[in-house]
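Where a number appears in this text, it was derived from the coordinates with a stated rule and is not lab data. This is a predicted model, so every value here is computed, not measured. Cβ atoms are built from the backbone, for glycine too; each structure is taken alone.
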Structure 1
């Protein structure tokens, strides 16, 4: 091997190292920002799926409510949202709201015993605090207050926002799991 060939190989190695030093961090940043956009766009979809299902699911059935949460996260098990390990079914907060005569929404002080009891309550007083008229679904962090979810980057060297945007969906209550001919509540 000649000296000239050895120099060319050496300079090609140095050039490859310089290009990789610039290109690889940029490639990792593109991957992380792509994941960030996926998660940000998926959060509203999760709340929409959960709200639609909650409007037609029996709120007094814990198994049905858990299945609803899993389906909203595109899962059939208790796993987290794909590509977002900190978003799980525990982060989906479903609230049943009543509307007073002035149109102000507030959480129900106490849920009816079953969907049939809700229909009876709504027939008696459609603006009463025992009639579910709306369903609100939010994605919340841990704790009693609904705090924003933290974004956990896969690559800590890429600067990304600390918090994910809030995702809330409000839909009218529909059947809430009521079926005609349903037996009275226990």
Structure 2
């Protein structure tokens, strides 16, 4: 329970004040533990940032999305499942994505975590693109790697937020627009 309390406190404080302005002391105070406990159980701020990144990129939700895509029959059906998965990830972990991305601009360890997160993201996409290929719906001549990069480009959190929030399109229009672009780029006509 203590570790969960510390992670929850760090997540809230990193989101409210930023990674660099949040101290281990503030996290400990919010979690009602000693700073020594934060270091011992969570590896301090760096360990907590890594834990948050793992929640976003290596949790059960990612595995569930990959499995749901596998169960979908066609490339288009797999893309629909993936699009819904992105919405769920962004609803559950959008704050963590912003925390890690913002921290990466000024903190080398966070930059490493962001690089790891992006690599995991692309690795998961390659699995889904392989599924699309295996059902015969990947566009001729398009490599698995390039198809994964196209999905990564369009569905990155920054682009999603730009369209849904900044442009004012909302989630449904954004998902539809992004999915149509990806399908036209990677699926067999």
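Observations on the structure shown:
- When FRET efficiency 1/(1 + (r/R0)^6) of positions 78 and 158 (r between Cβ atoms, R0 = 25 Å, to 0.05) is computed for each of 1, 2, the largest belongs to: 2
- For Cα extents along the principal axes in Å computed as 97, 33, 23, the structure of 1, 2 it came from: 1
- When relative contact order in percent (Cα under 8 Å, 6 or more apart) is computed across structures 1, 2, the figure 24 traces back to 1.
- Entry that produces -14000 once helix-only ellipticity at 222 nm (-39500 (n - 2.57) for each DSSP H run of 4 or more, over all residues; to 500) is calculated, selected from 1, 2: 1
- Distance in nm of label points 7 Å out along Cα→Cβ at positions 30 and 150 derived as 3.0 - corresponding label from 1, 2: 1
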